[in-house]
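What follows is calculated from the coordinates using simple rules that are stated; it is not laboratory data. These numbers were taken from a predicted model, which means no experiment stands behind them. Cβ atoms are built from the backbone, for glycine too; each structure is taken alone.
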Structure P
Amino acid sequence: MFVISKLFWNAVQPLSLVFLLGVLSLGLLWLRWLRPAVAALSLSLLILFLTLYTTLGSVLLQTLEARFPRPERDPADIACMIVLGGAFETEVTTARGGIDLNQAADRFVEALRLAIRFPEAKILVSGGDGSLSGAYEGDAAASTRYFEAFGIAPGRLIAETTSRNTDENAKNSRELLASSGLQPCLLITSAFHMPRAIGLFRKAGVEVMPWPVDYRTAGNVTFALDFTQPSLNAQQMSTAAREWVGLAAYWALGRIDGILPAP
């Protein structure tokens, strides 16, 4: 299922759809099926235009980010926090060592802030190698170097190194938390990813408090044309499409109870 999901996403992400529809239109033209060829090409161009030159991706991300509001203040106390992987450039860290972070770095920046403020809190990092090759260290392994570099005692860290996606994050974390007796915990992940994460952790029977970080929108985006930043628009659309497709797939498979889990 993991491999199938990876291959499916590679095929249905916006720019891949544009390419595949373009190839389809060429094939239809070769067969002299003019009307279907024009329809496929038109759909391809429409997806490309919406992806590059509108704010649609940001609007879709913003809807997800607004689902679980950021808490106004820190809790009085924290026994533990779960940090979902996806913030390390694991291909780079595997080859070079170090603690190279990507756009989701806020997950671990916030975890470090809370770890310093609450020195008794345990930190469970859930994230193995999510690549198809399985050739890289996961976030849990790389995060050990990260936290130790900032003086966090190794005894506070719990590394869940086997999960490859969010569904496995929830199930594998449940087993570790049950053996440690640490629930409830904060759940730290990107705001746009929080609905899917919460849905899966609830389904797994893990009690968590959502702690969203890594916002990608300002919260006041409306749908509009935007010719100023096509590469950023494409990135926003790809991130949003992946998350919405993931929500729909997990709901269809019965792994979450609703297509957009509520607070």
Structure Q
Amino acid sequence: MTPNQKILAKTEGLIGNLIFNNPERHNAVSLAMWQKAQLVIDNYLQESKIRVLVLSGAGGKSFVSGADISEFEENRSLVNDIEKYEEITARVFNSLHSSKIPTIAMINGYCIGGGLALALSCDLRICSDTSMFGLPAARLGLGYSLEGIRRLMEVVGPAMAKEIAFSATNLNAQRAYAIGLANCVVPSSSLQRTVNDYAERIARNAPLTIAAMKHAVSESLKDSDERDISANEALVRACFESEDYIEGRRAFMEKRDPVFTGK
């Protein structure tokens, strides 16, 4: 199976789907797969009709179980190779984190290492009750980036981030939900339907408003002197100047569902 076959893209109306399709290896991700995933993400972010991006893993046993360990000797043994690998994975994570459209990680099974970093780069994490989360870097002797730890800390707080990182033990879905790592936990049989409901509900809302709110959350997590307040003000102003604002008011007065266009 080629990297192109191991990374799948499927569009359903306003929702884009990025699927990690390497179930024989619990959806472990090779360097070539990360590169293909970046292309899929870029294509979706350039499509104006896509309102939500959902990430998932094929096979029902794993979201993403991390990096493909079999590649470590070839691609992560020398300093230059490590830097190349970390550069492409960081690009994927940053693209998701900074995207204007909402992103959802649909997690069924293992969400480990790079898989956890991928999920943390998404806005929402919805998982099955059989899911397991973990960061095994301390058991492998890997260095872990400041950005990766920061995103973990933003979601679960400093104390839990340390516990997850230092212990290198896995958390079950119930524990992940209790500490805020998972937004929602449902039976495996209900996972696809639940994610579809979330995605469709979000997709029906005003995309300019969602983009402004996502930007505001990201900026709020920065130090005050690093926040781009003017950019956020411009996004808010664009909402009030949009056709969608007119449509939202009319729909409210007419007691009907609004039809937003993102304009």
Structure R
Amino acid sequence: MLPSEELSVFVFSKLVWIFGQPLSLAFFGALLALIAGLLRWRMLSALGAAGSVVILFVTLYTTSGNYLLQGLEERFPKPDSAPEDVKCMIVLGGAFENEVNTVRHGIEFADGADRFVEALRLAQKYPLSRILVSGGDGSLSGTYEGDAAASRRFFSLFGVGKERLVEETQSRSTYENALNTKKFLAQQALSNCLLITSAFHMPRSVGLFRKLGIDIVPWPTDYRTTGNVTLGLDFTQPSLNAQNLGTALREWYGLVGYYLAGRTSSLFPV
């Protein structure tokens, strides 16, 4: 795919998520209800209002998001024991507050911080291992530093030398993570690496890496659910319910999109 085509796909995927996430859909339903009401299209107005209320109720007051997220997290369980030897780790970006770090030059973490905490733990356990951090600026503006740049500051604080790091700074999406990582692995003569990313993100990541013929061992981290979630009502944490449903749907949008685009071999890799 040409760079201009890949850029178009990247922008399209961002727009799909901006307008396709649950709270956006609820807003558009309410907007439709308002406009239809002003035009006295009563049936359409009622449908828009009802749709908006249903989306908000499911998003805020049910365990749907946690349940969907749990299904993603359980797809690739973490191995029961650590491997005897680790020579290479691939850490996918998505753990740093890149907008803040670009301005403040710090190491402020986002929700996916466990990716780098786990990588640090393994780096100390296996002092000869190499660490390939794949993560550029995934924003539409393209004006921020990515995870690979911030990770250099993070690892150095804990005595992990820069000679152990391989920084892939250009990727803006999970597909580009896999594509660019393949090139770096070949250049560095690295193979059979642990793939470290959030558990809910692992199915999409494994599907992409396997499609490109990259040998990896899934090493999930950053779990968001307990593993025993059932469908039901939950009025105790509406903001977290909304966040988890958004996270789960975003992954499923990615799984479906990559499968239809032929970038993965199965809809829900196993």
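Miscellaneous remarks
- Computing distance in nm of label points 7 Å out along Cα→Cβ at positions 21 and 85 across structures P, Q, R gives 3.5 for structure P.
- Read-out Rg/Rh (Cα atoms, Kirkwood Rh), for residues 157-228 alone, computed value 1.08, structure in P, Q, R: Q
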